[in-house]
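Once you scroll down, you'll see the structures, which are given as C-alpha cells.
Laboratory data are not the source of any read-out in this text; all were calculated from the coordinates shown. What you are looking at is a predicted structure, and each value in this text was computed from that prediction instead of being measured. Cβ atoms are built from the backbone, for glycine too; each structure is taken alone.
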Structure I
Amino acid sequence: MSAPSPPRVWAEIDGCAVRRNLEVGRSMAGRADIMAVVKADAYGHGLEAVAEMLRHSGVSFFGVANVGEARRLRAAGVQTRVFLLGATWSGEREEVVANGWIPCISSVDEAIAYDTTARHQGRMLDVHLAVDTGMGRGGFLPEEIPSVFPVLEKLGNLEFGGICSHLACADTDPAFTERQLGRFREAIGMLGGPERFRWRHVMNSAGLLGYDGSPCNLLRMGLMMYGVSPLPAFQEKLSAAMSLKSRVILVHEPPPDGGRPGRTDAPRRRLALVGAGYGDGYPARAGGNGGEVWIKGKRFPISGRIAIDHLTVDVTTGPLITEGDEVELFGEHVPVAEVAGNAGTIPWEILTGIAPWVERVYR
C-alpha cells in the first residue's frame, strides 16, 4: 500500500514566533501581567497547542470566549487561571463555579445567581466586575456603580478580584478610545482607587501598543501574540505565527482569451493552478484586488476568480514554476493583513476563518 500523499493545503504554526511576540508585548507592558487570549481556537492557531506553547511562559490568565473553550483547556490539563471574556448563561453557571473559571459580572441578577450557586457548592468564586465604557456589550455603566457595588459586596460567596472593560475601536478611533479609558479610570476611582481590585484590565493589543494603560495591571494580548499588529507602525516588531500554504498542482499555457474567438497573436501566459481556495478559508475577494502569493522566492499575481478548492497564479515571468512547488498564501512573505485588505476585511476574520480540515503543522 502506498504512503498517503502530502496535504494540498496546510497551516504552519510557529510556536517560537508566538512566544517571541508574547515577549515583545511583555517588554512594552512594563510591570503589568499578561492574559493570553486564546478564544476562537486561539485565533485559528489551535487552542490546546497554543496553550501548551505558553505553558511555561508565565502568563497569568488564559482568556476564552465561552465555557466550551474553558472545558477544552481543562481537558488539556491547563492549570493557569481561565477568564471568560464573554457573557455566560444560566445553564453554564454550575460548571463555571465547579471549575473555578472566572466570569465577568454584568448585572445584579447575574451576581446573585452566581453567589447562590457558589453557596450551594460550598465554594468562593472569584469574579471580575464588568464596566460598559462604550462597547455596549454588557457591563455596568460607570454612573450605576456607586449604587450597585455596595449591593454586590454583600454577596458572601463572591470575591470581586478584578474590574474590566472592553475597547471598541482602539485600532481605528483614538478619540473614542481615550474617552473609554477615561470612563474606566472614573469607575475605578468611584470604587476607592486601583488598590480596591487585584486585577484591572481593559487594554487589548491595540490598547497596549497605542495608549497609556494606567491604572491597568493586566493586559489582554490577542492579535499581536499571533504576529499581527492592529496598528501598522508596530508590525516590524512582530513575527507571523501562521503561514497558510499549498502546492502547485498543475502548470499550463491556455490559449489566448481562453480559446474564445478573438485575437490569436496575444502572448501566451503560463498559469499555475494552486490547490487551495475559499473553501479552505482563503478569501474569495482577495484575488481580483492585487492579491499575490509567494513561490520560489518571488511574488506572483493571482489571476482570475478564486474557486472553492483552487486558485490560479500567473507565473509567466520569473523562476520556472513546476508541479509540486510550495506556495505561501500568507505568512512571512505575504502578510495576512495585506490579504485581509485585498479582501475588504480584517486579519481576525482571515485567521479564524481557516477551515478546520486544513491541517495545522506545528514547528
Structure II
Amino acid sequence: MDRRCFGLLCELLRTDGRIKNDGLVSVEEQVCCFVHTLAHHVKNRTIRGRFYRSGETVSRYFNSVLQGVLRLQGSLLRVPDPVLAECTDPRWKCFKNCLGALDGTYIRVRVPTNDKPRYRTRKGEVATNVLAVCSRDLQFIFVLPGWEGSASDSRVLHDAVTRPNGLRVPTGYYYLVDGGYTNGEGFLAPYRGTRYHLSEWDGGNLPRDHVEYFNMKHSKARNVIERCFGMLKGRWAILRSHSFYPIKTQCRIITACCLLHNLIRREMSVDPLENAVFPIETQNGEDVNIIDNVESSDQWTAWRNEIALSMYNQWTRRRVARALARAAEVEENRTRNRRAAIDDKAAREARD
C-alpha cells in the first residue's frame, strides 16, 4: 500500500467508517497500527513497543478500525460485471454473461478446544472454510467466512445463497465453480472425470474432444479465484496462520483483509503482488429474478453441453483454417522458388 492509497483509506474511514481523532491518537496512527498488525501478524505487545502506546489503547483502536473497515463493504466490494458478447479477452469471451469465479479456501484459526473437531479439515488443520467470489480483475465481490473447516463447499454455498443479505445471482447470469460444486443454474462447473487443472495441459497436450476443450477453457478462466486467494494471503500475513483473536474477530479480520485488498487493487496503478503470485444493477427500473437455491439441473447440463460443443467446433474450425493457410503459404513458396529457378536457368542460357 503506497502513501496515496493509505491516505485515501484514512479519509474513507473518517467519512464512512466513522473513525475520529480522540485528541490522543490520530486516525492515521490508528490505521497504521491496524494495517501493520494485519500485514506482519504481530502481537499486541509488539505494536505497543513500536508505537509507544499501552496495550489497552492498541486493542481498543484495533477493534475500532476493524469495525470502521467493515462499514466500508458497500463501497469496497466489487459490483459484478458480466462478460459481454464483444469481449476480446481469450480467457473469458467464451463465457457470455459470466460474472466471475467462485471457490472456497481454508484459513487457519484459533478456536476453543471443544470446537476443534468441527473446525478440523480433511488435512487435519483447524481452519475456517471461507467462501469467496471474485471478478475478472481480481477483486472480491462476496466473502463469507466463519463456517467450520469440516463443512462441505456445497453446504457453505447453499447457506450463502439463502441468506437474506447473501450472494445474489440474477437469472441468466452465472459464476464459474470447480468440480466440488453442483452444476446448476447460476453456477457453471466443469465435467467430472476429465482432465481439468492447468498442469495437466502442459507439454503441448491438445484436447481430444469438446469435453476436454471446455474443461481447459473453464480452468484458465476460473484460475482467477486461485490467484486472488494467493495474493490475499501473500499480502496479509495474519491469514497465513492462526491469529490470537477470538473466532468471531478472526472472521471479521478475514473480511477486512478482502476489503483492503480491493482498495489496493482499485487505487494503486501497479500491484506489487500481481506477478508474484501465480449486485447486478437493474436497467430501466426492471426487476431481476434472483437464484435462491443450488441444485442440479438437466436443462443447465444440456446448456453446458451446447456451450462446450460450440467452443470446440469454433476451435476446430480455427485450427483447420490455420492449417490450410499454412499449406497454401508453403505451396506458394514452392511455386515462387520453382519460378525463380526457371528464370535463373533461362538467364544463364541467354548469356551462354
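Table for the structure above
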| read-out | value |
| --- | --- |
| Structure with the greatest value (metric distance in nm of label points 7 Å out along Cα→Cβ at positions 38 and 102, set I, II) | II |
| Comparison of I, II - label where distance in nm of label points 7 Å out along Cα→Cβ at positions 86 and 334 is highest | II |
| Top of I, II by distance in nm of label points 7 Å out along Cα→Cβ at positions 62 and 302, largest first | II |
| Origin of the value -16000, where helix-only ellipticity at 222 nm (-39500 (n - 2.57) for each DSSP H run of 4 or more, over all residues; to 500) was derived from one of I, II | II |
| Origin of the derived value 16.0 (mean count of other Cβ atoms within 10 Å over residues 134-141; candidates I, II) | I |
| Computed 224 for volume of the Cα convex hull per residue in Å³ - originating structure among I, II | II |
| Given 15.1 for mean count of other Cβ atoms within 10 Å over residues 14-21, calculated: source structure among I, II | II |
